[in-house]
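Given below, in the form of structure tokens, are the structures.
No lab work stands behind these numbers, since they all come straight from the coordinates. Since this is a predicted model, take the numbers as computed values, not measurements. Cβ atoms are built from the backbone, for glycine too; each structure is taken alone.
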Structure 1
Amino acid sequence: MKGYLCLGSNLGDRQYNIQSALELLVKAGIRIVKASSVYETKPHDVDGPQENYYNIAAEIECDKTPHEVLDACMKVENLLGRKRPYRHAPRTIDIDILMLDDLRISAPELTVPHPRMEERPFVIYPLAEIAPDIVLPSGRGIIEVRNALPGDEITGMRKLCYG
């Protein structure tokens, strides 16, 4: 199975958290084919002040079912100290499944493709970097979607020291 993940962190050493998450995903049997640069972004849909996020997109390959991919992501989040005291709380790491092959899944615990990814610059900008030719679930090309989104949430970019 081929797919795309979005990883984000806004607590602690954000770059270390993302690098550690990628390494733990690999140990869980998820191959990282490509990872984007790190995009620093303003928090989105949060209550109260929070640190900026570091976000990346990663192309993955594995021989897992979608629910096994979700389980691996949740285990990595837990290993890295992710707490869920309330919706949109600051987090050491957040791993979202964006797309898995051409699958469409609508279950209480898993929705693929990610239902709001095309509205989020912190997802689309890094994803467009590593997969500029993909067509998104809406049928639009990712570059078209990126160009229609505001870029003002993105406050910086840096190289990811991984792989």
Structure 2
Amino acid sequence: MDLTLIDHTEDGVSPYHQDLVTSVLDYAGRYLELPDNTEMSVTFMNNDEIHRYNREYRNIDKPTDVISFAIEDDSDDLPILPDEEMDEEIAKNIGDILVSVDIIASQAEYLGHSYERELGFLVVHGFLHLNGYDHMLGPAEEKEMFDLQRRILDDYGLKR
């Protein structure tokens, strides 16, 4: 997976936590059998910045833990459809994840698990949204998404 990490935080995200995000998302990409050339980004930020995104794009006037912006790949708009070999070579950007490091810390403490578990949980949660999973559609979709999320994290080794 071609993953871009962007750090907008005041204190900076440690190389250890950046490596964890890269590793867990690579694992999740293999788990979903995504092509190796799949592209996405994760931006780390503090509450004030994610609050602005939440207000502007979701009409919610408070910070949140994670926001996903999926890029819909609509190949029907292309005037020439690539052949199968060419299609495998073209990278597919699935979108962007924004994560509040402030909320990671507070939620990890509140839930009684590690910062690393909460960080992994949030980026995998956002990643699944980028891949079409949505827990807001109903009970069946919620169960499917959260079961998959738990399996990915448990199999990776980030258990509660």
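Worth pointing out:
- Read-out helix-only ellipticity at 222 nm (-39500 (n - 2.57) for each DSSP H run of 4 or more, over all residues; to 500), computed value -16000, structure in 1, 2: 2
- Origin of the derived value 1.04 (Cα Rg over 2.2 N^0.38 Å, for residues 1-96 alone; candidates 1, 2): 1
- Highest-scoring label, criterion being distance in nm of label points 7 Å out along Cα→Cβ at positions 33 and 57, among 1, 2: 2
- Per relative contact order in percent (Cα under 8 Å, 6 or more apart), the highest-valued of structures 1, 2: 1
- Taking mean count of other Cβ atoms within 10 Å over residues 17-24 as the criterion, the largest value within structures 1, 2 is that of 1.
- Each of structures 1, 2 was scored by mean count of other Cβ atoms within 10 Å over residues 49-56; the highest score is held by 1.
- Label whose coordinates, when semi-axes √(5λ) of the Cα gyration tensor in Å is calculated, return 27, 18, 17 (choices 1, 2): 2
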